[in-house]
Structures are given as structure tokens and as C-alpha cells.
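Below: a set of structures, written as C-alpha cells.
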Structure I
Amino acid sequence: MSEVRSIAISSNFAHHTTHSGYKQILRFTKPLAVFGIDYTKENSKIVQSYYYVHEFIAWFRSFSLKFDVLHILYGEDYFRFSHILFWRKKLVVTFHQPPDILDQELSLGNYNGRVAGFTHSITRRRLRSIDACIVMSKEQKEVAQKYIDSSKIHVIPLGVNLERYNLAFNKHEFSRDRDQVITVGEWLRDWDLYLKVVDECFLKSPETQFILINNRLNDQVLNEISSRKNVKYVMNITDAELEKLYLTSAAMFLPLKGAAGSNAINEALALGCPVISNLRFDFWLNIANSPLQ
């Protein structure tokens, strides 16, 4: 069987480590080129606001490439015109939003503005043209099959490179700080619950330090946490620095409004860091020969 040649459209987030989530998909599929927003760099407002511009960028820049498949990761954001632009290629789209948001985006379009809704309305039939759809949970599949042939939908749980994390865990010489709790990420985080817990802990355990790791908090949240003496805000950390925090913290506190999967949870558990969350998760993590045993 000949090797499948592909290109991809995806987003690169600074708070996602090299060894987890969608970066693992790219590692294993080895696309000839990856297009999309790189949040570790400066981007123009148009390129960052209108994701589907990257479909046209990929189309223009891929003329010289010989490939068979276009794989769009973060399909809720990027997928609008690829079924037209790449009509001779196989089209694979991965969706990552929780079921309720996924349903809204597949029925109404991305909720970020009128332009997104308009482009959705004029390309509504695009979902029927998908050759394969990837989701992370059976709940997502139940939503997606309302719009896409169920035979084309494949459930692949979000994961991490356990071999890499096991190596990091076994090599580390750090002790856990029982007074240090970390929180990672921004999307769908329940900040009201976060601040409530932070304030309660300050009254009952003022020595507990909360470390919040994120690169794009909104101004309201930033103003709230700046007044808390027991919260430290950290930006622009490396993979190694994030791994060290997972390895040395007493726990990760992750208050969520919803999730289909979580890089942060997988990474923390793979490095032996307990997770405290308000949501119950059904996705699994293979813990054979891992710190979780």
C-alpha cells in the first residue's frame, strides 16, 4: 500500500506541549506542509480573526505539492471553502469542541461574528462533502452524525505520547510542593468557579499558591486575578518548564464549563500530577507502565 501524502491546516498554541494532542496527529500523519495560525508568533488581525482565510492560503501555497489528502484540524474554525478549493482531493476534518458547542457551530456556524455565520450559510452543504470526520468522543459523534454520514465519522480519543512523558517522569528529581496548585489553559475555563475556590483557599489555607499558566487571558480575568495575593500568572513558558510544573505541583485544578477532551488533563496525569475538576470525564488514558499505576 502506497503512503498517503497529505497537507494540513491547524493551529499552533503555545500552551500545548510538543508531545500532546493534535501535535501528535501531525507527528504520525507527517503532512508535507502545515498551514494555519501560529499563536506563538505575531499575526495580522485579518488572518487571526477569519480562520478560513487559511484555506485560501493553503490552496495557493500547495500548487507545487503532490498530495492526496487535505486534513483540517479544528474544523469548526477553518472549514468553509476547502470542498470547493480542493475538490479533487480527499477531505478529512477533525472537530474538537464539546457536544453542545459543536452542535451550535455545525448548525449555525462559528459563533465569533456575523461574517462567520454568513460564510456558514453560503457553504452549508460542505459538511456532506467530507470524506472522513474525526471526533474525540461518542457524544461528539452523536452530534456530528446529524450533519455527516455516520459511516464517515471516526472516534479517536485525545492522547499524549506516554513514552515521552514516562521518560520525563522517571528522570525527574523534583519533589512535589504540597502548597502549589497549577491551572493550565483558557478555553471554556470556569473563571467564576476558579476565583471562588482561590478566595476560599486563601481564607482556609493562605500558604497555598495557585499558578495560572496561559498566554491570552482576557482583561476582566486578568484584573480579577491581579488582586489575589495567592495567584501567580505565568506566560510564555517552554515545554520543559511546563513539565516541571506538572512534576512539582501538588495538583492541577481545572474548573471547566465543558470539554470533549483536554490536553492539560492528559499531560498532568501522564506526569503523575493529580487533577481536580468539576466535570466528570469519560475519555480514557492508557496508563500501562505510567506514573498513574
Structure II
Amino acid sequence: MQVSQGYQTLKSKLWLNGHAFAEHVLCDGSPLSWGKPAEFAGQYRSLQGIVTADRLNLPVLGFFDDWILRNPHIVQRMSGKSRLRFALKKFLTDEAMRAELIDFVAAVCAMVEAEIFLELPSNSSLIIWAHSLANPGVNVNEMTDVDIDSTSVYLADTVRQLKATGLDGIVATIAEKDVEAGAEVELYKPLINVAENYRWGFAFRRPGSSEQAFDGGDYCVLGASNGADSNSTVRMLDPGFWQAPVELTLGRAAYFYAELPAFVEPEIVRRALTMLR
């Protein structure tokens, strides 16, 4: 299932990454309750009560960080090999981590009345994250397309475990280092195939301004700047929109997508949302 499905809808829907906003509004800037699935799901339900989105991204890196803090023994299993992808593979294939991830995602999907898309960190950032934890002080200087491709395989096998959670889709983030390593749609086929097999949505995410573009082919590329993806199915809202909403002239699309800034008050967000309804 691609994001382009449903484009005939006359009324645009709202697709948000509101995680930073949720931390600010619900937890005074502190992390949400990643280690407590029911409590975290309740926090996301509160977020949904404020923004009334049709679709929410769930950034999974926060879960990974929290799980490592609660299970530091895994770092020893991730250590001992200099091969760049070794630490990440050990982490993503850990059965205890996978079991908790299943419970976590299932709780969010069950309690939040919106479509939930699991937002994956960029493959390059995950490699660096795991390798640095397992090998303190060691720099990761270069990556190749093989590293990006192999990481997609590891992630696809992990995400495959979430089949019965009620998840609605996957968002694969593309960072500058991924593009430098030769990232292209073909390297993300393992993830795309899982999404298509389970009838999930799939999109790429290319946050912020970048010198190097990423061609998502048939798939939507979410971005932080005002404009549309190549298929015109999703219109991007600039972060500044939430500070000073203006009358939109973006035209019709299946979704408006935005990454909500952390430091914006709920009343301002609600006022801006009225312009999108």
C-alpha cells in the first residue's frame, strides 16, 4: 500500500510527527515514558487529543535508547568485532528487545485513535549509534551502499515481528550520510517489501534542508520544508506555519504533513489546525 492511495479524497487529512511537541507539552521537556507501554500510549493519546491528526509518526529511536539504558548488558554482546554493522545486527536481533518492542507498538496502536506509522532512524545514524555504543571513542568515517542495504535487511526482519500489532505503516528516514553512501530506493526494498506484504503504508523522510536530494521514486518523501512530494499526494507545512499561520494556497492533496516544533503552545497549534480543516 502506497501513500498515494486515497488521493481522490476531497478533504485533506493531517499527518504529523508531534513527538518533540508532546515532550514539551506533556512532560515539560522530559522524555516520554518509553519503558512503560501503557503510560506512553496514554501520552500519545493525549497528544492526539490536542492535534486530532489522522496519522501520527512514532519515532522508534527513543525506544531503542531507553531499552539500552534499562538493559546495559546488551552492549557487551554488541562489542568485540570491528565490523561496522556487527553491533547493530546484534541489537536488532535481540529477542528480549523485540518482545518489548512488540508490546510497546501494540499498546500505542490500541490506545491511539489515529493511524500509526513507525518512524525509523536513518540507516547511517543507526549504524553509528550502535557502533559507538559498542566501541566507545571509535569514529565511523565512511559507509558504503552495502552498509545501507544490509541495515535495511536487519530493520526489515525486526519490523516484520510487528505484523500483529495494528501498525499502519513505516517511514524510513534518509540522512545526508545515507545519500553520500549511495542511498537509493532499491536499497530500501527489504523494508518496502515488508510494508507491501502486510498492506502497510510506506514513505521516506528527508528532514531539514539538504544539498543532496533523494528521489523516492513511487514513494512519498516527507520533508520539513513547505512544498509537495514528487507525487503531490502530501503537502509539507513549514515549521514556521505553527508560529504564524497564513492562508494556505497549497492546493489539494491527500495529506498535509508537518513536524511540530517543540516550543509552541497547544492553543496556537489548535488555531493553526483550524486553517487545515
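Taking 0.20 as the value of FRET efficiency 1/(1 + (r/R0)^6) of positions 103 and 263 (r between Cβ atoms, R0 = 25 Å, to 0.05) derived from one of the structures shown (I, II), identify that structure. The read-out comes from structure II.
Match the computed value -12000 of helix-only ellipticity at 222 nm (-39500 (n - 2.57) for each DSSP H run of 4 or more, over all residues; to 500) to one of the structures I, II, and report its label. Computing helix-only ellipticity at 222 nm (-39500 (n - 2.57) for each DSSP H run of 4 or more, over all residues; to 500) on every structure in I, II gives -12000 only for II. Match the computed value 14.9, 44 of Rg and Dmax of the Cα atoms in Å, for residues 71-190 alone to one of the structures I, II, and report its label. This value belongs to structure II.
From I, II, which structure was distance in nm of label points 7 Å out along Cα→Cβ at positions 95 and 127 = 2.9 calculated on? Present the calculation step by step, with values, prior to reporting the outcome.
On the way: I: 0.6; II: 2.9.
It must be structure II, since only it matches.
Once relative contact order in percent (Cα under 8 Å, 6 or more apart) is calculated for every structure in I, II, which label goes with the largest value? Provide the component values of the computation, followed by the final result.
Details: I: 17; II: 25.
Once relative contact order in percent (Cα under 8 Å, 6 or more apart) is worked out for each structure, II has the highest.
For Rg and Dmax of the Cα atoms in Å, the calculated result is 20.1, 63, so let me know which of I, II that is. Matching structure: I.
We did not get these values from a lab; they are worked out from the coordinates using the rules stated. Everything numeric here is computed off the predicted structure, so don't read it as measured data. Cβ atoms are built from the backbone, for glycine too; each structure is taken alone.
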